[in-house]
Structure P
Amino acid sequence: MEGPLFWSLAVLAAVLVGMSKGGLPVVGMLGVPVLALVISPVTAAGLLLPVFVVSDWFGLYAYRKEFDARVLKVLIPATTVGVGLGWATATVVPEWLVTGLVGLIGAAFAANALLRRTDPPARPLNVAAGGFWGTITGFTSFVSHSGAPPYQVFVLPLRLPKMVFAGTSTILFAYVNAIKLIPYYFLGQLSAENLHVAAALLVPAALAVFLGVRLVRIVPTQLFFKIVVWALLLISLRLIWEAAGQGL
């Protein structure tokens, strides 16, 4: 983990993580794929987890007053179960299979949203659906930091206000990342070398949090959600391609 190429990509990954904590959750999913260009995806996931966690502190401060408590009450227990399942099956389920499943779910949802001619009314909060998608969110977040697609499948139809959507996303994933520290430690993904590199990435990640908050505030609401859906589609297709390559 050295050289100009590694550090350039590592800083870019840290900035993407920070922007995700500023209210653009899908962007953070690019962090591991970017770093996987120069190191293994497993190592990249372990290296970036401390960056996610520390960036979360700044995101929590920025959105401390803007979130939906009802959504969090449903998703926090469900994501906890999902992280537990991820830990329990870490040595059994192939990472490429999970990556491909996440990509398929995200691509199908995004394509449906983009092809729909009219925007449907907001759906009421469904606890059972939240439990299902929350569990999937926790599981996929544990395996590959890719919990955003299943999370958005559940939350986007609720049509939360832009800032509330961003704040709820930031708070939920701050919680998920925090509880992932324990299993990541026992699985050996938080090495001293990883922590040393992660410490150097904290400054660009922290600054990027406030860049993300600024972008969320100035981008018009309709455009904001279009960007989110398009980003979801593109990243989902990238995950499908990645999974196909690993599976073959």
Structure Q
Amino acid sequence: MSAPAVQLCHVTYTYPDGQTALRDVSFQLEEGESVAVIGGNGAGKSTLLLHLNGFLTPQRGSVHVGGLQVARETMVPVRRAVGMVFQNPDDQLFMSTVRDDVAFGPTNMGLPPGEIEQRVHAALDTVGATHLQARPPHRLSGGEKRSVAIAGVLAMSPSILVLDEPSDGLDPAARRRLINLLRRFTHTRLIATHDLDLVLDVCSRVLVLRQGQVEADGSPEVVFNDVALLQRCQLEQPLGWQSRPPPPCQRG
């Protein structure tokens, strides 16, 4: 039996200022799952994501990627397996052209020029951004930057995609293009987001964080129908659900 794509066991993390961001967090993702991480501000979502490719390491507990424990000596294979898309694309785009940004990762992997070009073309084509390859990243729209940031991760050929608030700041058309793109991916996906309607479109499972702990783990339908849970975790039902008529009363 193959190892889970991602497994966290009793992970606890406290920042140097004394703030405990994660408390005894345990869960696993199977290969190909698309899972959302939701919770109010300060629930620990971004801190959790940063543990998956070694930007942060737990003070207690362990993180495994494909059966490999995330540690200093395993950073290279872990970061090749886990592609991280940050909330702000400007944190990832720093080269003079889109093409050079997407090529940065494969180049630093030491790949031959022909394979680098093949990966760049394939990644940009996947996100519909081939026409942008000669453009400087700072001249792109928010949606274009997001697409190019995703392309830069795809060019590394990860098996796991980790995305932090991927729809943040996008206009409705760019958001719909992003959702359609995420739905096509077959990677294992872990998506931290406040966009609960995106969760309904893209994810089959939801982890709810509250004060650094997993408060719930279930399907979107089960989680979003639990109004008491959502209120406790500073959340509301997806906007698309709020206009629905209440379920009919059942008679005993």
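Read the figures in this text as sums done on the coordinates, not as results from a lab. Predicted model only: the values in this text are computed from it and were never measured. Cβ atoms are built from the backbone, for glycine too; each structure is taken alone.
With distance in nm of label points 7 Å out along Cα→Cβ at positions 28 and 236 coming out at 3.8, pick the structure among P, Q it was computed from. Show your work: numbers first, answer last.
Details: P: 2.0; Q: 3.8.
The value was obtained from structure Q.
Computing FRET efficiency 1/(1 + (r/R0)^6) of positions 204 and 220 (r between Cβ atoms, R0 = 25 Å, to 0.05) gives 1.00 for which of P, Q? Walk me through the numbers on the way to the answer.
Numbers: P: 0.35; Q: 1.00.
Only structure Q yields this read-out.
For FRET efficiency 1/(1 + (r/R0)^6) of positions 4 and 124 (r between Cβ atoms, R0 = 35 Å, to 0.05), which structure out of P, Q has the highest calculated value?
Details: P: 0.10; Q: 0.65.
Largest value of FRET efficiency 1/(1 + (r/R0)^6) of positions 4 and 124 (r between Cβ atoms, R0 = 35 Å, to 0.05): Q.
Of structures P, Q, which gives 39 when relative contact order in percent (Cα under 8 Å, 6 or more apart) is computed from the coordinates? Could the numbers behind the result be given before it?
Values: P: 39; Q: 24.
Corresponding structure: P.
So semi-axes √(5λ) of the Cα gyration tensor in Å, computed for just one structure, reads 26, 20, 18; which one of P, Q is that? Let's see the in-between values first.
On the way: P: 26, 20, 18; Q: 31, 23, 16.
Traced to structure P.
P, Q: which one has helix-only ellipticity at 222 nm (-39500 (n - 2.57) for each DSSP H run of 4 or more, over all residues; to 500), as calculated, at -26500? Don't jump to the answer; show the numbers that get you there.
Details: P: -26500; Q: -9500.
Clearly, the read-out refers to P.
Identify the structure, out of P, Q, from whose coordinates distance in nm of label points 7 Å out along Cα→Cβ at positions 84 and 188 was calculated to give 2.6.
Numbers: P: 2.6; Q: 1.7.
That value comes from structure P.
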